[in-house]
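Here, each number is a calculation from the coordinates, and none is a lab measurement. Treat the numbers as computed from the prediction; the structure is a model and nothing was measured. Cβ atoms are built from the backbone, for glycine too; each structure is taken alone.
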Structure P
Amino acid sequence: MKRLFLIPWLMAGVVGQAAEIKLHEASRQSAAYTIQRNGQAAHADVMEFRVGIQTAAQSADQRLADILLVRDPETGLFLWRYQDAKADHPGNMIQELRADSAILVHDGKLMEFRWITPSLWVRQTSETHSSMEEGLAGVTRILETYGSSASDIPPYQDVNLARALGNHFMYTLGTERMAGTAHLREVTFRDGQWTIVFDGPNGDVKSVVLNQKLEIIPAAQ
């Protein structure tokens, strides 16, 4: 298990070089997303959009990025994702969030569990904003300051589940290459333990239990 620091906050030559951020308004999408709050299903607001990042005023080069915002309207808790984008490919960040992520309000923080086979990427944040637009403004300021060196904040913790789940569960059987991966169904917390449930591509279901340090608790024999 390791921590992945996706953002080098202070990269050489970046600080002090403000970037120009252009929001592609036509790309903006808003939707509802179901999270867990106090063990109950609750509504959260999500927004996805594309930005152009130009770090040098005289440069014609512009980097594209897709941004996803998630905000719990009851607590104001807020998180965001960053991913590099290609002009001819949609971001699909809301779709991916619904397919392979779970977000919970836990102990006064927003907990995000993101499944990217074979690892569960986990992070928590206590950042709050009074509205989605305020959160958007805050993210824009970060991008203006750090340009394309800004990325997901805070960093994720990598929990590798390859041994706990096994290739026969995670991937479609009978294929020459690893295709058709398992999907994250739900995450629950009870009695100091996280239970992560997956739907396998072969029609089976499997769960993994983690302690509060996100260490795998071996299944009882």
Structure Q
Amino acid sequence: MILSQIAQASLRSEILMDFDCYVDTEFGLLQLIKKNYLDKSVFNIDKLNQSYKKLILSLIDRERKNPLSIIANDGISEKDLDDYYKEFMEEEYNNILNLSVTTELKSLLELMKTEPSLHVTFLCRNEDEVNILKEDSSTDNCKFIIDNPENDYSKFTAFYFKYINQDIKRYLYEYKTYYFSKYRLNFDDKFEIKEPDIINKIISLGGSIEILDLYNKSYLMGGSN
């Protein structure tokens, strides 16, 4: 399913893939809380103890930006949740990385190994992310860049981002293909893509937009694992 969405547009491409498309740190954060921070006054233990499939589905379908929202007890304010999230990401990020899982783009990378005209570069925030990726055999043929506002990414022909937001404005160039995940956060109440100014800018630059699944929802919705 994922591969069929990408096959045509990605041939002979220099691909820039955001780290978060490949490594699910949101899931890693939930696992860290389950392992080390089971505060029943803040987090709903029953929700946290759901299966892997149900937790991933909850992250995909959530309407609130903060991933902690899917396990928070009623009555916990957005501000408190945001503060918790910020603190976890700043102080526990390396542990979160170690508890994270790869998305189904792993299968895509394996396929890309057979196509010499495809070149993937991962966009990372720090060396910890680079090191995690280097431990994954699927990224053997990939390159890694630590993001910097001064970098010029115009050589890339395809860009992969998990979320559509204002931060990606500096990655917009003429005649590029942009892939965004099918996470609920990327769509409004009418299930139209959010951030119309971003979408309109891509189109005005002669670019194209594709939506892809980071996970197979049919698989996630079946069974209890």
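Kindly point out which one of P, Q the value -0.50, -0.60, -1.26 was derived from, the read-out being log10 I(q)/I(0) by the Debye sum over Cα atoms at q = 0.10, 0.11, 0.17 Å⁻¹. Only structure P yields this read-out. Given a value of 0.65 for FRET efficiency 1/(1 + (r/R0)^6) of positions 44 and 188 (r between Cβ atoms, R0 = 30 Å, to 0.05), calculated from one of P, Q, which structure does it belong to? Corresponding structure: Q. Given that FRET efficiency 1/(1 + (r/R0)^6) of positions 20 and 36 (r between Cβ atoms, R0 = 35 Å, to 0.05), derived from a single structure, equals 0.35, which label among P, Q identifies that structure? Only structure P yields this read-out.
When helix-only ellipticity at 222 nm (-39500 (n - 2.57) for each DSSP H run of 4 or more, over all residues; to 500) is computed for each of P, Q, which one produces -10500? Here the read-out was taken from Q. P, Q: which one has FRET efficiency 1/(1 + (r/R0)^6) of positions 28 and 108 (r between Cβ atoms, R0 = 25 Å, to 0.05), as calculated, at 0.25? The value was obtained from structure P. Computing relative contact order in percent (Cα under 8 Å, 6 or more apart) for each of P, Q, which one ends up highest? Largest one: structure Q.
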